[in-house]
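Before anything else, here is the set of structures, which you'll find just below.
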Structure I
Amino acid sequence: YADGVVCPLMDARRNQVYTGIYRFGESRALECIMQQAAVELSEVIQRINELGEKVHYLGDGTAVYQKILQKETEVAFDIAPLHLNRQSAAAVAALGAIYLKQGKGVDAREHTPVYLRQSQAERERVKRLQEKEG
């Protein structure tokens, strides 16, 4: 648990990150401040600065964008140490146990991934189709 807000940053390439912004509530449950999304890093930093609270960055994007984070983050921040900085199977299992306890479990056959943006191949296909029509 941490004071301030928690901001995972997964590198999505081209100065974009997969991210969200969260805070631990009074019951120590995570509260979502910004829904998960694939966005420009500058948008995330701007939102963090607007919140005006200490931020704990974590994820593989912290290494990729560390200099930008240091230069543009105007609030107090830290970057999680390496052993706490990446997603892990244990964390996924722990979250799954919480969801199951809350009745949010799903059958493996019913589970579907959540994609935050189209793949490059999908984007290029749409572009080709639009050019063909236009």
Structure II
Amino acid sequence: MLDRLQEDCTSRISQVAETLEKLNTRVVTLERGIRQFKGELPSKLLVDTAALVKEVSEAKVTLEDLDTTWRTRDMEIQGRINLMEDQVKQSNEQSLAIVDNAMTLIATECEELCKPQDHSQEEKFREFVLEEFATVKSALM
């Protein structure tokens, strides 16, 4: 009976020793994890955060440069557009002036044509031509 009790105690003690070893391993793992969390993880987060902040700053600078570039280009394009508009206006004004002059000339000529003309000159010329025909006719006969 004593052997059996001794075996049970030995068995229990070995189970307790085994459990203690497992607990010790778990505690060591947890301590290692806690040390890693305290040291490495926050420092990694800080490094990642710093990298993100740097990238955001670089992106901001790039966007500001692009904004400046695009504003400059927009101003140049607007200047070209204004110059072209002025040239088109000037060309249109010149064309309108030419058309106005032509219309004035046409109106003047129309007025001249619409005026009653002195037909006496035409009548005199007609009479002269008829007399000449009559003279030629009488000479031929």
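Just so you know, all these numbers are worked out from the coordinates, no wet-lab data involved. Please read all numbers here as calculations on a predicted model, not as lab measurements. Cβ atoms are built from the backbone, for glycine too; each structure is taken alone.
Given a value of 7.3 for distance in nm of label points 7 Å out along Cα→Cβ at positions 35 and 83, point me to the structure among I, II it was derived from. Intermediate values should be presented prior to the final figure.
Numbers: I: 3.7; II: 7.3.
Structure of origin is II.
I, II: which one has helix-only ellipticity at 222 nm (-39500 (n - 2.57) for each DSSP H run of 4 or more, over all residues; to 500), as calculated, at -36000? Intermediate results must be reported in sequence, preceding the final value.
Details: I: -10500; II: -36000.
It must be structure II, since only it matches.
Work out the source of 11, 35, 31, 17, 6, 0 here, i.e. which of I, II gives that when P(r) over Cα pairs in 10 Å bins from 0, in percent is computed.
Structure I accounts for this read-out.
Comparing Cα Rg over 2.2 N^0.38 Å, for residues 51-98 alone across I, II, which is largest? If you can, show how the numbers build up before the last one.
Numbers: I: 1.37; II: 2.14.
Going through I, II one by one, Cα Rg over 2.2 N^0.38 Å, for residues 51-98 alone is largest in II.
Taking FRET efficiency 1/(1 + (r/R0)^6) of positions 3 and 115 (r between Cβ atoms, R0 = 30 Å, to 0.05) for each of I, II, which is largest? Intermediate values should be presented prior to the final figure.
On the way: I: 0.40; II: 0.00.
The maximum falls on structure I.
Can you say which of I, II returns 15.9 when mean count of other Cβ atoms within 10 Å over residues 19-26 is computed? Don't skip to the end; give the middle numbers.
Values: I: 15.9; II: 10.0.
So the calculation was done on I.
Output the label of whichever structure in I, II has the greatest value of distance in nm of label points 7 Å out along Cα→Cβ at positions 27 and 67. Mind dumping the intermediate values first?
Numbers: I: 4.5; II: 5.9.
Largest calculated value belongs to II.
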- Query: Given a computed value of 1.9 for distance in nm of label points 7 Å out along Cα→Cβ at positions 75 and 91, which structure among I, II does it belong to?
  - Reply: I
